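Following this line, the structures themselves.
Every read-out reported here was derived from the displayed coordinates using simple, explicitly stated rules and does not represent laboratory data. The structure displayed is predicted, hence computed values, not measured ones. Cβ atoms are built from the backbone, for glycine too; each structure is taken alone.
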Structure P
Amino acid sequence: MAKADFAVPVLKQYPEIPAIEPGVMAHSAPFKSKEEFQAPLGFPGQLVDDWQQKALDKMGDLLGRYRGLRVYLDSCVKCGSCTDKCHYYLGTHDPKNMPVGRQDLMRKVYRRYFTLAGKFFPKLVGAEDFTEEVLSDWYSYFHQCSQCRRCSVFCPYGIDTAEISMAAREIMDHIGVGQKYCNEIIAKVYRIGNNLGLPGPALADTLEGLEEDVFDDTGVEVKYPLDQEGVDILFVTPSADFFAEPHVDGLIGYGKVMHEAGVSWTFSSYASEAANFGMFIGSYDNMRRVALRIREAAIKLGVKRIVFGECGHAWRVAYSFLNTLAGPWDFLDPRYPVPQHICEFTYDLMQQGKLNFDKSLNDDMVLTYHDSCNVARASRMGDRPGGQFDIPRAIIRATCNNFYDMDEDTIRDRTFCCGGGGGLLTDDLMEIRVKGAQPRVEALNNVIQEKGVTHMAAICAICKSQFTKVLPYYGMDMDQIVSVHQLVSNALILTGQTSDEDAEETADEAA
């Protein structure tokens, strides 16, 4: 069990609504971004002079541009529907981690400066001056929101706390109070092309190594091409897939599927990142700059289609924003959706009978599935409502003999967040990450106890990274989280594939 310098929540069979503990998480805040990371994004490097007025000017700009933001700030009636729906409140007990409590951090400032009642009778309407103390609360608690949107599922008015958190972060960035983790990552994309700062030669070396590994395992020459012009498909995946488990095991599966489909495809070293952290900081300008790299790569390579790998918020940005951020995509083949998820691609091949699976090759695992927030509540897959839930499960059932869902109140559109999304996947926020993971880990633990589940599959890079880090805090193993296309890779029988013994002989002869 991983050691912690904070109290790790005790797992229970059912979620319990905790008694409030005001201010218990006020100390939690991420490292602040320095000028070297702020400047490439167009933000000041430190808190600016006259920060209050500049922050209010930016808030006014956002209220004018995004009508929904004003509606969300005006429409809350404090009904309580959202109070126990946030995983961070359930894990921390801090009332400012209730969605309504977090919204109110901005709502009080909004009422003070942007409503008539707040200007003249602030105490009567809960209005509050924008002081340094309030700014400190903003920085702390708006970085204790993973923008998972679970609260909006239960809100009778559809208030989206994620939009409020995004707006708050953008306002803070514009006055020089940015988060190091997110902004450093975006700057790396501009400088190198991916979140991890992996240069083209490192990507090429990694992909060459994968080709050798797959050949050794199967006797089939599966290629993982990079910067190939004139191919059909540009494949864009989170950069975690290039180097870490279980992500890289999913990447191996992507290549096997593409090989068996007989399509031509490539990665791009220029746009080697599907993730778009511009969304986490609420900056549509930076979202657009990141998305345009994919457009530029697609045009340069002359592809006909774009397929996205397993990443939750990458898929949300692609599905919900890609056309307006970087479109039109009229230079692509109109017969295919723009964009397309790798699960859709694999599922279509399954429907056509083009993939041959031996499910027994995953019999060492009993699986459950984690619906990642940005896929579940901000996107679709396939040609019917609910495809984002059904298609990944259909792939798992096609590749595994043993699968069980977690409790129905914790999956699909009610899924609990992993606790590390929204730009919180950084070690300086480990406490909130571990505590925020509690509701999901409780549901996982229940299905482990009741059904003998050994592993949980996911299609989000952040979820996979988060669980490998936090599961040990709860006495579980980091390798209990797997990629969906890792299961595909294990079970897929390639045309011409040799047995293990034959593959070893072939590899020896090639050496």
Structure Q
Amino acid sequence: MEQITHYVNGERVEGESGRYTDVYNPATGEVQAQCPLASKSEVDAIIAKAQAAQPAWAAVNPQRRARVMMKFVDLLNRDMDKLAEVLSREHGKTLPDAAGDVQRGLEVVEYCIGAPQMLKGDFTDSAGPGIDMYSMRQALGVTAGITPFNFPAMIPMWMFAPAIVCGNAFILKPSERDPSVPLMLAELLKEAGLPDGILQVVNGDKEAVDALLHSDIVQSIGFVGSTPIAEYIYATGCANGKRVQCFGGAKNHMIIMPDADLDQAADALLGAGYGAAGERCMAISVAIPVGEETADKLIEKLVPRIETLKVGPYTAGNDVDYGPVITSAAKENILNLVQSGIDQGAKLVVDGRNFNLQGYEDGFFVGPHLFDNVTADMDIYTKEIFGPVLSTIRAKTYEEAIGYAMDHEYGNGTAIYTRDGDTARDFANRINVGMVGINVPIPVPLAYHTFGGWKKSVFGDLNQHGPDAFKFYTRTKTVTARWPSGIKEGGEFSIPVMK
């Protein structure tokens, strides 16, 4: 059986704690590898190695750091198929979806090639008699990130690419459920010219996370995952004086107006609701058609599309729409929530509970589900299901429809389908959600804008990638300079002011 390792100082290193967790093939349910769970002492040693390596890297000028990212982009393109295959084998998502996972991370790396421009400071000549004033952005030091299973390539790159190009060392704690791709990314960065010790990958569980949170050396923590853990990491990290950005759960709504192209809306809901088996923080899990006629027509168009979805292993290639969920526990949780929807009075229009894939009976496959007549007090509405389950809430008016999205505790993403510009503009301006799509079902911003939700979907002031990433991974230093020829004799005992 394959033994996963850590990645320390430029090489793969076996775990020393004696603790391991199983890594499954979600399509077959078989254990395919064992992943080490680092002890606190192992994490502390890795942090110390990162601290030793970071000053020399920070002293490298931004243009040369950017050149490493340029080479990294070339290597990611070269190994795209290999990365996607390993990602699919451990996560379960289809090969095209896995390649998209890598591509979305690659695009952030491309943005980071602009680091020399993004790291420029400000300068004021003659701020006072003989006085110049300037500011500069400097690296934090040792930074860290804790990333989820659902995007094992994209989200690590969203974190470590800007952190590293800003001159920091970065310690990545990826999900122990699919840890192989992060290790491959670290090796590619070394091939691109990154010095040893600047990117470390440590596999682990809460013990490793707590070691990072309580370390005096680690200056910042990034996290993506569930809201309860995001709240814990944010509170603990802040209490330990760290800069923290945490991204939690989601419940993303799509409003379908009576004037919308319903075929387009149905197709959008199909991909946004069931792609990657619904294991996306930007998945649309709630459809809100406005008006009974709109709702009836939408359900009529959705049912045959959903019933013909192809579910299977990634090895089936392009013949599969989505694959299994990540674990048997995830499958059980999804089916329990489906049952709660039935028990609480929702109408199950498409029932995927008895889905069975011949030859893959032990895999973690979940058939597609569609609910109608869902209400805001049901568990399938209030909770993040993270599975192939789409709920439909019927709204009488536009105001009622946006009220559902605005009143929900999560505010990650939302969308509206309409042909009316006034409605779209009002929706974009009023909705209290961080990422908004207008006739776009999954409004994930491109790399040069920032990614982040509102409300209980995010904890912290700065978002991921885009300009916010360079702010998060640097601190500003402001220098006021006067040279001896401009200094008069004698002390000054009042606070300096402009003269």
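Please state which of the structures P, Q yields 5.8 when distance in nm of label points 7 Å out along Cα→Cβ at positions 55 and 439 is computed from it. Before the final figure, lay out the partial values.
Numbers: P: 2.8; Q: 5.8.
This figure was derived from Q.
Determine which structure produced the value 4.7 for distance in nm of label points 7 Å out along Cα→Cβ at positions 63 and 263, calculated from the coordinates; the candidates are P, Q.
Numbers: P: 4.7; Q: 5.4.
Derived from P, not from the others.
Work out the source of 2.6 here, i.e. which of P, Q gives that when distance in nm of label points 7 Å out along Cα→Cβ at positions 87 and 215 is computed. Numbers along the way, then the final one.
Details: P: 4.1; Q: 2.6.
It must be structure Q, since only it matches.
Kirkwood radius over Cα pairs in Å, for residues 111-222 alone computed as 18.5: which structure among P, Q? Can you show the working numbers first?
Working: P: 18.5; Q: 15.6.
Value 18.5 for Kirkwood radius over Cα pairs in Å, for residues 111-222 alone corresponds to P out of P, Q.
When distance in nm of label points 7 Å out along Cα→Cβ at positions 159 and 287 is calculated for each of the structures P, Q, which structure yields the highest value? Each step should come with its number before you reach the end.
Working: P: 2.1; Q: 3.5.
Looking at the calculated values, the largest one is Q.
Could you figure out which one of P, Q the value 19.2 for mean count of other Cβ atoms within 10 Å over residues 47-54 was computed from? Show your work: numbers first, answer last.
On the way: P: 14.2; Q: 19.2.
Going through each structure in turn, the value belongs to Q.
Taking -12000 as the value of helix-only ellipticity at 222 nm (-39500 (n - 2.57) for each DSSP H run of 4 or more, over all residues; to 500) derived from one of the structures shown (P, Q), identify that structure.
Q
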